[in-house]
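I've put the structures underneath this note.
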Structure P
Amino acid sequence: MPKGLWGYVLRGDRTLLGGAFSEGGNVVEWALNSLNLPPLERLNDALADTVPDAHGLTVLPFIAGERAVGWSTNASGVVKGIRVSTSGLDILQALMESVAYRFSLVADLLRDEMTDDRVFIAGGGAMTNSPWWLQTMADVLQGEVHVPAEEQATSRGAAILALNALDVWEGFDDVMPEIAAVYRPRDQHHQTYRQAVERQNSLYDAVV
C-alpha cells in the first residue's frame with residue numbers, strides 16, 4: 001500500500017484503497033465567512049471568469065489539520081503571497097484550487113491501481129454546487145469528473161455494499177449511478193496546475 005494512503009477490507013474478496021482529507025467544503029465555508037463573501041452559488045460566474053493560478057498565491061488548506069498524504073499533527077493553514085492587490089475572490093480561488101492539488105497527490109499515488117479509462121466521482125455539497133470547482137478538479141486530475149444525480153452518494157454506497165455482502169446484488173455493475181453532469185479535463189491548463197502543485201509541495205516542505 002502506498003505511503004500516505006489507507007486501505008479497508010470491505011469483504012474477503014474486495015478491498016478499498018484511498019486517501020482521507022480534512023479539507024474540503026469546510027475550507028470554502030471558512031473563506032466565505034472570514035472574507036465576508038456572498039454564498040458560493042452567487043460566485044460561480046465570477047470564479048468562471050478567473051484565470052487558473054493567476055492570483056500569485058500558494059496555499060496549504062489545512063485549517064482543520066492534515067490527513068492524506070502527510071498526516072502531520074503540526075499542519076495548519078497557510079496563505080503565502082498576499083499583496084495589496086489581492087482580493088477576497090483571489091483567496092477563495094486559491095483555497096479551492098489548493099484542495100484540488102491535495103486530491104491530485106492522492107490520485108498520483110493511486111495511478112498504478114487505476115485503469116486508463118478511470119473517472120472520478122464527485123460528492124459533497126460545496127463541490128457539487130460549484131461547476132467551476134468541478135471543472136478545476138477535472139483539469140488538475142486530468143480525468144473526467146462525474147457528478148451523480150443522487151445527492152446522498154455516501155449513504156447510497158454504504159447501502160450497495162451491504163446488499164452486495166448479503167448477496168442481494170452480485171456486482172456493482174447492477175447498480176450503476178445516474179450521472180447528472182460530466183466535466184472533462186482541459187489540456188491547456190494542466191501544466192499551469194502541475195507547476196502550482198509543485199509550488200504547494202515546496203511550501204509544505206518549508207513549513208510543515
Structure Q
Amino acid sequence: MNSHSWNEIISKLPDPHFLQTYEWGQVKAKYGWVPYYAVWMEEQFSVFSHQSLVTDNWSLPAEPVVAAALVLKRTAFRRFSIFYAPKGPLMDWKDDSLRKRVLDDLQSFAKKQGAIFLKLDPDVVLGRGVPVSVGEVTENSGQAVRSDLRRRGWVESSDQIQFRNTVMVDLSASEEEILMRMKQKTRYNVRLAEKKGVTVRVGTLEDLPALYKM
C-alpha cells in the first residue's frame with residue numbers, strides 16, 4: 001500500500017478531503033493514533049491496518065469502490081479505545097441503503113476493537129448562507145441525513161474537532177469588489193493593516209518553517 005493507491009481510491013468518491021488521505025493517517029500515527037483503511041465494494045467490506053497493507057502488498061481493488069474511510073484508533077483508559085473518521089466516511093450520503101451499510105459496518109468494527117465511542121464528521125451540507133440569517137437556505141437532503149442519524153441513535157457532539165461551517169469566497173472578482181462585499185468594519189481593518197505595513201504574497205516551500213513556528 002502506498003499513498004498513490006489509497007489516494008486514488010478516495011479521489012473517485014464524493015467530496016474527498018485531505019484529512020482522509022493516506023498521508024494524514026501517517027501523520028496521526030506519529031502522535032499515538034493507529035490508522036485503519038476501510039473499503040466498501042458492491043459485495044465486500046474490508047479493513048486494513050497500515051502494517052497489513054504493506055505486508056500484503058495491497059493494490060487497488062478490481063471492482064468499483066462505493067465507500068472508503070480512514071479511521072483513526074487511540075487507546076483510552078488502557079482497556080478501551082476511541083475511533084475517529086475525520087471528514088469521513090467518503091460515500092454518497094444521500095444513498096440510504098449504502099449509508100446504513102457503511103455505518104453498521106463501522107459500528108461493528110469499532111465494537112470489536114473495544115471502542116467506547118466512534119466519531120464521524122463528514123462533509124454533509126445542511127444549508128447554505130449565513131446560519132440563522134435571512135438568506136439561509138436549508139439543504140433538504142442533508143437535513144434528511146441528520147434526522148436519519150438521530151433516529152439510529154447517533155448524537156451530535158458539542159465538541160467539534162473540525163470547523164462546522166465553511167466559507168467560500170468567489171475570488172474571480174476584483175480586489176475592490178471583494179472588499180465591497182465585506183462589512184465596513186472588516187474593510188477598515190484590512191486597510192488599517194496595509195497602512196501598518198502588513199503585506200500579502202504567494203508563499204513558497206521556503207516559508208514552511210515560519211508557518212510551523214506559528
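Here, each number is a calculation from the coordinates, and none is a lab measurement. This one's a predicted model, so the numbers in the text were calculated from it and none came from an experiment.
Of structures P, Q, which gives 115 when volume of the Cα convex hull per residue in Å³, for residues 65-152 alone is computed from the coordinates? Answer for the origin of the read-out: Q. Of the structures labelled P, Q, one was used to calculate relative contact order in percent (Cα under 8 Å, 6 or more apart), giving 21. Name it. This value belongs to structure P. One of P, Q was used to compute helix-only ellipticity at 222 nm (-39500 (n - 2.57) for each DSSP H run of 4 or more, over all residues; to 500), and the result was -13000. Which label is that? Source structure: P. Given 49 as the derived value for percent of Cα pairs over 26 Å apart, which of the supplied structures P, Q does it correspond to? Structure of origin is Q.
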